[in-house]
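Participant: Next up, some structures in structure tokens.
Only the coordinates and a few stated rules stand behind these numbers; no lab work does. Everything quoted here is computed from the prediction, not taken from an experiment. Cβ atoms are built from the backbone, for glycine too; each structure is taken alone.
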Structure 1
Amino acid sequence: MAKPQYGYCFRPDLRRDDCSGTLSLWIEHYGDTRFVPTTYDVRYKEWDAVGGTLKAPSGSTGRARRLAEYNRAMARNLRLVEKIIGDLSPATKRFTADDVANAFNRAVAGSRLLGVYSSILAEDSVFCGHERTVRAYLTASRRFIAFNGGVDLDMGTITAEMMLAFQKHLVGEKTLRSTISFYMRTLRAVYNKAVAEGIIPARPDSPFDEVYTEVELSPKTERASGGRAKAASSNV
């Protein structure tokens, strides 16, 4: 059986004159090619056509971080395509590029769920050797899902009111302020990654603007700050 080929390609936006465009995942099998568009808005000079990746600039600028997010998501998606092909190969004697693309789209649609996406990020972190990050993603998402009655939820539906209700619930359970901050910062990181990868749409107001996300300081550091950290977190 012929082995499918797949990767990413740059597709220029002819409506723009700044050499910008988007990336598409391509899947070729038995001479047929299927393109799966992404929302990754990139410039041609940022695209490495030979390596099939983005050339992230050095430094820690917002653009560099965004391109690094894109590269991580692309690598994850290629692993997903490889898994889909592996699953289809023994089950279907002759599958098509459409079969692979459709299975990929179904999997991506499911990644809008907080629990599913947190697990995906956790797998990425295991792949990179970041065990503490794995525990953070899974612990925070499971805690919020438990608050939601055990039902996983579409991250695009998370609101500021929901996060404030979650915070109130944690306070009512006598949860430490540092733990509340840990949950909120971790959930915010997961949410922001989903926005950066185009899994959920960006919006002007963040659901996390009104909840407590300060990093707790040690007593010594707090004394050195003149109590400013304590005053800033007095609303929790």
Structure 2
Amino acid sequence: MFNFKEPPEIQFEINDSLAHGAKQPTPASKARPQWWKQIQPYHPDIKNDDYVEAGSGTIRTCPAITDIQDFGYMIYLPFDLYVDATDRNELKLAIPPRLAEEKPGYYVGHHFAWQVEGFKIGEEFHPQHIKVNPVFGVSTPKGYSALMMHPANRTDLPFRAMDSLVDTDTYTAFWTVIIFVKMGFKGVIEAGTPILQVIPFKREEVWNSKVVPKNEEKWNRNWNGIKVKFYRTYKNFFWVRKRFN
């Protein structure tokens, strides 16, 4: 008899009524930015009927880069957020007035400076950080945790989210996303902007590690696979599909 095992399920729990009108969490593959879609896959001199030389592909053809960007799920900013980060001594914030009046300080605010004292964020970011209520909790099956990270390779965003790891099988209560805004930014970060990539994974009680000589058979198999194709060798011979629904 066939044994069809159900895939694990991650759940995004609504923890505020605002979530009903906000952009819902999606597979991360649904959050690809427009600029990524516009990157040409090969060198500009290569025509459609030309063979493709090794090394002529752009980052758009690299499965490893695409995989990390598409891996897991994306949580989005649930409201417009106005930020003025032009003054290093003051970070000004505002959300739509009706939202601010409904629950003052609940959806967005500042953390105390001493809470991140010593954390090296870099001169390109405003030293004061923001805490954002994503209005969704994250819940995973027993034995699964979630890596919460800034959207992979999204250096174009005017902020940087702080990465964390949460045991989401035991904790799904209120939490916030901490973001640092790029110094000099002034404007509205629109509702629906990706703010956090969520990558669920199965925990192991312990991992061991050691340094060993290279596996000659595996290395030779890898290099022989690379030699026989003009392009997409990794994807054709080694890549494994990952699916997130």
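Participant: Starting from the value 47: which structure in 1, 2 was percent of Cα pairs over 27 Å apart calculated from? All intermediate terms of the calculation are to be shown ahead of the outcome.
Facilitator: Values: 1: 47; 2: 50.
Only structure 1 yields this read-out.
Participant: A further question on this structure: Quick one: relative contact order in percent (Cα under 8 Å, 6 or more apart) came out at 26 when computed from one of 1, 2, so which one is it?
Facilitator: Working: 1: 14; 2: 26.
Attributed to the structure labelled 2.
Participant: A value of -16500 was derived for helix-only ellipticity at 222 nm (-39500 (n - 2.57) for each DSSP H run of 4 or more, over all residues; to 500); which structure in 1, 2 was it taken from?
Facilitator: Numbers: 1: -16500; 2: -3500.
It must be structure 1, since only it matches.
Participant: Work out the source of 0.70 here, i.e. which of 1, 2 gives that when FRET efficiency 1/(1 + (r/R0)^6) of positions 136 and 184 (r between Cβ atoms, R0 = 35 Å, to 0.05) is computed. List each step's numbers first, then the result.
Facilitator: Working: 1: 1.00; 2: 0.70.
Considering all the candidates, the number was obtained from 2.
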